[in-house]
Each structure stands twice: as C-alpha cells, then as structure tokens.
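Nothing in this text is a laboratory measurement; each read-out follows from the coordinates by a stated rule. Since the model is a prediction, treat every value here as computed from it, not as a measurement. Cβ atoms are built from the backbone, for glycine too; each structure is taken alone.
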Structure P
Amino acid sequence: MRPGDDETATRLLTDVVYYGFGQLFLLCLPMMWLVSVTPFSNGVVRTGFAVSVIAIPVSIGLFRRGVLRVGEPWPRFTNRDLGVGGGYGDFLTRSVYFSSIIALCSYGGAAANLLVGSVLTNVLIAAIVAGVGVTGFPYLARESTRMLAGRAAVYAAGLGAVYVGAMPFLWRFLPEIGLIFLLYVVLALLDVRSLAGAIHERA
C-alpha cells in the first residue's frame, strides 16, 4: 500500500469511527436505549436495530470522505460552529433525525420480518432505510420550507414507529420509556418550529 493510500484509509476510518459511530452514540443514545430495553424488543426488533447502528455510521463516513456522493456535500461541523447557536441547532437536527432513522430501521425491519417471516427481509429493509436516510440528510438538513417539511415527515414516521412498535406508555415499571418518547416529540417540534411560521406566511 502506498503512503497516500494508507493516509486515505486512515482518514476514512476516522470518518467512520469518530464522526460516524461517535456521533451516533453521542447524539442518539436515548433512542438506542429505548429501542433496546422496550419489552417488545425481541430478536426481530434488535436485528433491524443492529443493522442500523452499523449501516448508519459507515454510510456517514463514506459520504463525509466523499467516497459516496449524492450531489449535495455532506454537512460538516467546524470549530466555529461548535458552542454557538447554529452549532447547537445542528446537534439537535442530527440527534432527532438519526434517532428517527434508527427507529424506522428497527421497527420497519421488524414489521417486514413478521409479515414475510424472513430475517433476511428484516436486514434488507433496515439497510435500505438506513442508506436512504443517510443519503437524504444533506438535503433535509437545510432550512428551506420544503426541507423542513421533509424532515418533519421523517420525524413523524420515526416517532410513529416508536409509538406503534414500542408502546412507550404501556410499561409502568419502565416509565423512562414514555419520558424519552415525549422528549423526542418536544425536540422534533423544536427542530422544525420555523415550519409553522413559513406555512403561515404562504397562506
């Protein structure tokens, strides 16, 4: 392997591990906990969940390094962004967005598994959802009215999947599940709060 190839591989590994896995575990830990501890989280749910926590970080790393491209460059954090209002807004968007994708992978894959009776279908659906979710992020992270509406639709689908698949208010011995679900509802509304004003202006 040439020195340049070695450096490229090292940077790609950094993008996958640090910016992919690190970002996911830092920003999406509450959703990951919710999916994994809900009593309904049997093998079929955990299969899609496992696929999501592998496929999402790897896809993020590949897009960030430019190995995969969709037209829009991958939105990056800079030192100037961190610790300011816009930076916190980016953290909020990434947290709710990728948590919603994890939920869709987990419960969407589980639903496909139960309908078809195939673990392979579970893995395939979860991988497709993860890939499409990551591919769409550079577009949906923008603040235009259309992109905000698209982001809101992803949040509604993800939280709807949690509500149906996890039944977060059913488990009295684990009230934290319902509290985390409500937290995500609040965070999702906070992230797309400007959408209502934009729609009102157009009306």
Structure Q
Amino acid sequence: MIQSLILAIYRCCRRSFSLTFVQIGMITLTFQLTSSLFQPVIGYITDKRSMPWSLPVGMCFTLCGLILLALAGSFGMVLLAAALVGTGSSVFHPESSRVARMASGGRHGLAQSLFQVGGNFGSSLGPLLAAVIIAPYGKGNVAWFVLAALLAIVVLSQISRWYAAQHRMNKGKPKPAIVNPLPRKKVILAVGIC
C-alpha cells in the first residue's frame, strides 16, 4: 500500500513543485532502481545469512521515506523520499518471502500466492486512500500513512521474533537437497522477456 503512494501522488508533487514529466519520471526511476535493483542484492545476502530483523528495518526505511515525502520542500527531497521507500521495499521483500514459506505449513504455493495477493491488494488500496486522504489536502497528508508504517513495524517485529525462533530451532536440521539451478543465460532471458 505504502509503495503505491509514490505513484499516486504525482499530481500533488507536480503541482507543489511545478515538475515536468521528466522529473516525475525521475521519481519513478529512483523508486524503481532502489526497490528493484537492491532487492536481489539483499536476497543474495540474506540467502547466506538469515536476517529476521530486516522486516521491521525495511519498514523503518519506508517510514523515513514517508516522513520526508510529507515534509519535502524540494524536488531533491522528493527523490530522496522515493529512494528511501524503495530501499524499504528491497530490504523487506526477500526475508518476508522466506517468512511466507516458513509459515506455509508445507503449502508453499498457496503461501506465496497469498503473499502476492496481499501485496497486490495493498497496491490497489494505496491510490484509493491517496485520493481520499492526500489529493484533497496536499502531500503533507502523506504523514497520516506514518501510522500504518508504525503499526507495520510493531507487527513485523513480532513476526521477526517468531522467524528468529523458528530459524534457531531448525539450525541443526538437515536441509533439503538443492535442485540444480537453471543456466544463467536462461534466467537472464526469462527476466528480460518478463
């Protein structure tokens, strides 16, 4: 939900800062670069070493981005806010996907599907909430979404504790055999097509 606010408040930002379409595109680019390109790096790192606390830490980045976005007095501050929200997303998603799998009770496909549905529902809810809460009053009302981020930090802290306990319990247990991965060229081709 929170990530979709960046896209939903373009009109407010355009009006507040007299932005061009190129500058609006730069906001999207900044958000996408930080949320998309950092995410595989974080995933690579957390595959080597579990980081349960990356869930609330990621949301803290998002929280800082929201506060900065609400208070932004310049285009540069909007870009920094978008980068913080994107970084929050990239830090949050690798471990949250792992938590969904751990909590699945062996129904991995269903758990991942519900994880995706939750994200998609939030993405669709964000612009609707922005239309009611932000658009009529200005981008300063982004600050109301800080409450959602704070609540998420509390919930994610509890989930992180559970995740860390599960990880400690399973530490000495044998891991399933690793399936041979797809060749790198096929992965790059598939990602490029999608």
Entry that produces 22.9 once mean count of other Cβ atoms within 10 Å over residues 107-114 is calculated, selected from P, Q: P
Origin of the value 2, 12, 20, 22, 19, 13, 7, 3, 1, 0, where P(r) over Cα pairs in 5 Å bins from 0, in percent, for residues 43-162 alone was derived from one of P, Q: P
Source structure (of P, Q) for Rg and Dmax of the Cα atoms in Å, computed value 18.4, 59: Q
Given structures P, Q, which gives the highest value for relative contact order in percent (Cα under 8 Å, 6 or more apart)? Q
Candidates P, Q; distance in nm of label points 7 Å out along Cα→Cβ at positions 99 and 115 computed = 1.1; producing structure is Q
